[in-house]
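Peer 1: Please go over the structures that come below.
What follows is calculated from the coordinates using simple rules that are stated; it is not laboratory data. Since we're looking at a predicted model, the values are computed, not measured. Cβ atoms are built from the backbone, for glycine too; each structure is taken alone.
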Structure 1
Amino acid sequence: MVTGGLGLSGLLAHPDWAAVRSLGGPVPDGATVERVVTVADLHADPGEVRAALLTVAVSAPREDWHLDVLLRRAVAAGAVAVLLAGDAPLHPASRLLAGRMGLPVLGTPDALAAALTATRLLQEPDQVVAALVGRTAAVCGVPHGGVDDLVADLARTWRRPVWLLDPGGSVVAGADPAGPAPPPPAAGSALLEVAFGPGQPDGRLAVTEPEGVPAETAALRAALAVAANSVRQRLAEQRLTVERDARLRTALLAEILQAGDPLPAGLRRRALDAGWSLDGWHAGLRIDVPSSVDVVAAREQVLRAVETARLRAVVVEQGPGWNAWTTFDHEPVAGELQQHATAARRTQWLLRESLPTSTGVGRVHRGARGLARTLGEAGDAARLAAERTTSGRFVHVDRLGLGALLLAWTRTDTFLPAARSMLEPLQGRPGDLLTTLTAYLDAESSLTETAAVLGVHRNTVATRIERVRHVLGVDLADPDERLALHLACRSVLFHS
């Protein structure tokens with residue numbers, strides 16, 4: 001089977017032609033090789049070479065006048081290019097002649113091997129496809145390694161850059177083993193969409209398409225189809241491993257946060273095995289995202305942002321977001337805390353380029369109990385940050401006023417049920433006792449000011465407050481009880 005021809009520029013870019021060099025003459029756009037003609041030496045008669053690659057098998061001195069004769073005869077017969085044995089440069093006169101005639105003159109140490117490659121691509125495309133598919137199947141059959149390893153192996157096997165792209169076209173995996181990968185191929189290049197689940201495909205396996213080499217293009221498309229199944233399988237296996245590790249991290253952190261002092265020895269050992277230090281000083285970080293975000297899959301983005309921001313932190317998936325913390329082996333001084341806060345804010349900036357996040361930073365606390373405290377503060381700060389667009393949805397507890405921090409705490413999921421339970425006896429009773437109590441506490445326990453706010457008589461307020469004392473069984477002269485009631489009222493009214 002003979003293909004429609006080989007683009008000369010595509011042939012020069014083929015990996016098997018890596019040793020072929022241009023010695024003289026331009027390579028015109030659209031030059032197509034339809035067959036390969038091989039002669040023994042410069043003295044041979046090239047014969048019919050129209051649209052052919054004329055190959056000279058035996059090397060000869062570049063000063064031999066027979067070379068110029070051969071070049072003239074090749075142009076007259078319609079040859080596309082001349083391939084010489086050896087990569088020594090042409091004599092200046094021969095180079096000028098090739099340029100004037102517009103004949104590409106190429107050189108390579110093994111001209112016969114290069115000619116055989118071109119012949120195979122022209123006349124044996126099925127064998128080219130079978131050979132590449134076989135090598136691809138062998139690579140995919142290796143049972144160990146992750147997706148990154150497989151993509152790197154495919155790049156080495158195919159001898160060209162390979163990428164795994166997400167639905168948005170961003171590179172998930174893939175790099176040129178010899179150095180930084182060039183940009184991923186455009187939509188017109190050889191792409192195969194790989195569906196990792198039902199519905200729309202979750203990504204594509206992409207490889208640069210060889211221009212003007214139909215046999216190589218067909219081979220790559222067939223090899224991509226073979227590789228797609230292995231990529232899909234390894235992604236599924238990798239996902240299972242990632243989810244298992246995430247569950248273990250989440251469960252371990254939950255046990256540590258719920259355990260009292262001292263921590264059980266077994267729990268400390270598990271934390272040590274996970275690489276977590278519990279005995280130092282901890283600064284907590286909470287990153288909240290919408291519930292639609294897959295926090296397990298997006299953890300890699302968080303880790304990259306943390307690393308880029310130079311924030312030394314443990315990152316654990318928990319709820320709609322991540323808990324993270326930095327551990328210091330000594331009580332950090334002001335300069336260290338400032339560096340930590342700067343790194344945390346940079347992490348937030350990096351993440352917001354791709355994820356809608358709200359971030360809170362807790363104060364520094366010591367030990368396992370301190371870890372629970374700082375993560376709790378960070379969570380409260382993150383919930384407050386969600387409402388603060390002017391701060392970039394970033395809040396540091398150390399830079400909050402006490403009132404703002406307490407107000408944030410009243411809006412947490414843990415405080416609200418307790419607040420509702422505390423004030424439930426007031427519900428449904430005449431006199432709108434909850435509104436009256438809130439106004440009374442807002443007015444710093446002033447009956448006159450409360451009456452003015454509510455538009456009722458001072459004695460009416462006094463009667464209602466007395467009923468509140470009786471129904472709830474509280475002492476409003478006690479500052480702690482007043483504070484607890486005030487926070488509870490604010491929380492219930494905020495969520496109503």
Structure 2
Amino acid sequence: MNKMNESGSIKVGQVGTFDVLGETLQGEGVARPEGMALFIPHTFMGEQVKAKVVEVKKRYGRAELLEVTKEAPERIKPPCPVFGQCGGCQLQMMTYERQLQLKEQALVDAFKRLGSFHDVPIEPIVGAEKIWHYRNKMQMHVRWGAESDLKIGYYRRSTHDLIEFDDCLLVPPLFSKLLKHFRQVLPQVDKEKKLPIKHILIKSVRTDEVGSDVAEDVGVDVKANVVREEQNSAYSEKQSYKLMMILVLERWKKSYEDLCTELADKLMELEPALQSFYINRNKNEKGPILGSEYPFYHGEEHLVEKMVDAAGDPLELEVGPASFLQVNPEQTERLYKYVAELAQLTGKEKVLDAYCGVGSISLYLAPYCRSVTGIEEVADAVEDAKNNSLRNQKDHLEFHTGKVEELLPSLVEDGNDFAVCLLDPPRKGCHEKVLEAINEMQPDRIVYVSCDSASLVRDCVYLAQQGWQVKKVVPVDLFPQTGHLECVVLMSRL
């Protein structure tokens with residue numbers, strides 16, 4: 001039923017009752033009044049809603065949700081008080097099992113719709129045990145209010161409107177505790193508001209034994225790993241953490257040092273888990289939140305994330321202010337187990353790790369590789385990878401700084417060959433020159449780790465046209481409550 005209060009074409013301002021016939025990973029339901037795709041936020045398939053049209057384009061429109069007149073059985077009350085305002089979560093209004101179904105179906109649809117793959121072997125999605133408080137990183141935006149009050153929060157989706165909050169349910173409660181101390185201490189220390197703070201980043205590493213909660217058999221039925229929401233709320237309290245705080249300043253002056261030292265000391269006294277405090281300078285209004293300069297730090301220079309490698313031995317990764325690690329450490333270990341399973345390593349293989357970052361996958365696979373060659377564009381990440389290799393005494397790993405599309409063809413021309421090529425590109429996927437070089441190299445297997453199904457399917461189409469076949473796809477949910485999904489794909493020659 002799609003009933004409007006006016007006849008004729010869809011117009012802005014119209015109010016109607018709509019059947020939700022489709023859904024998106026952005027948490028929007030899709031109605032079809034008069035054949036037009038009408039996107040309605042915070043709804044999903046099987047519901048009937050009352051909504052007001054707020055935007056009309058040639059092929060689609062958007063509406064504001066006024067009321068859910070018929071709820072789907074899987075609808076729940078979002079536990080976050082700012083859900084729907086903050087842009088961090090998209091799926092809190094549905095049960096976790098329903099989130100997994102949505103993500104799994106979206107992946108199947110992407111392979112069919114974008115790549116005309118109709119028989120791709122997609123495994124059941126690997127659900128998370130920890131669906132709240134799982135992130136090891138948060139980044140917030142800062143403003144001083146007109147009455148000298150400090151405002152800290154996330155941006156509303158697609159805007160720079162600041163949404164304040166007391167507690168983000170995606171990060172450990174310790175993060176919110178530290179932020180509470182920061183709100184209290186900063187006005188006391190910086191009475192004249194000298195520090196031009198734009199953003200705050202908080203990172204965590206685990207200090208307890210890790211790896212034991214990850215299933216030994218990566219082929220288990222992942223649906224059995226799904227834990228009810230009410231059993232999960234205090235899960236992170238069992239885990240101990242060390243924290244790093246990074247303040248991003250628009251400018252830096254030497255005179256700020258005493259202020260920053262006093263601020264760091266007071267925060268560390270109030271919250272002993274805070275072990276590292278950095279200042280980052282970034283004068284740019286657009287682009288990445290972090291700049292390239294770190295003029296000040298207090299406490300530990302690096303934190304250390306502990307995990308286990310593919311052989312079950314301890315593995316330590318240094319975490320600096322610019323280091324990139326997956327944001328869900330528990331699910332990352334599951335992801336890496338699937339990477340190892342699909343790579344089918346025997347200890348004799350030379351492995352390419354393209355887009356290697358800080359070398360975490362290289363180090364994880366190292367016990368079963370003859371050698372690993374990593375390529376990464378970000379120089380700081382390569383430095384981290386080399387340090388991590390030394391720290392873990394892995395002398396058969398090497399890392400190169402540069403764009404993969406520029407360095408890999410040269411490696412191929414020089415006669416380097418790899419039995420297994422591991423690809424872990426950013427959201428935009430692989431450069432075509434990378435795929436060309438890999439196809440020319442003719443490895444035994446390609447293992448592709450993707451955070452974006454559209455670019456993944458595009459790259460799979462290219463490789464399929466060159467004679468490669470998708471042998472297995474394993475979706476792993478690293479991002480509960482959001483529309484994001486990680487996948488591991490195995491490809492081999494026909």
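Peer 1: Identify the structure, out of 1, 2, from whose coordinates relative contact order in percent (Cα under 8 Å, 6 or more apart) was calculated to give 9.
Peer 2: Clearly, the read-out refers to 1.
Peer 1: Looking at structures 1, 2, which one was helix-only ellipticity at 222 nm (-39500 (n - 2.57) for each DSSP H run of 4 or more, over all residues; to 500) calculated from, given that it came out as -16000? Each step should come with its number before you reach the end.
Peer 2: Details: 1: -16000; 2: -7500.
Of the options listed, only 1 reproduces it.
Peer 1: Figure out for me which of the structures 1, 2 the number 1.26 belongs to, where Rg/Rh (Cα atoms, Kirkwood Rh) was derived from the coordinates. Don't jump to the answer; show the numbers that get you there.
Peer 2: Working: 1: 1.26; 2: 0.98.
This figure was derived from 1.
Peer 1: Identify which of structures 1, 2 gives the largest calculated value of percent of Cα pairs over 21 Å apart, for residues 119-238 alone.
Peer 2: Once percent of Cα pairs over 21 Å apart, for residues 119-238 alone is tallied for 1, 2, the winner is 2.
Peer 1: Moving on to the next point. Supply the structure label, taken from 1, 2, corresponding to volume of the Cα convex hull per residue in Å³, for residues 335-430 alone with the calculated value 94.
Peer 2: Traced to structure 2.
Peer 1: Have a look at 1, 2 and say which one yields 21.1 for mean count of other Cβ atoms within 10 Å over residues 39-46, as calculated.
Peer 2: Going label by label, the one that fits is 2.
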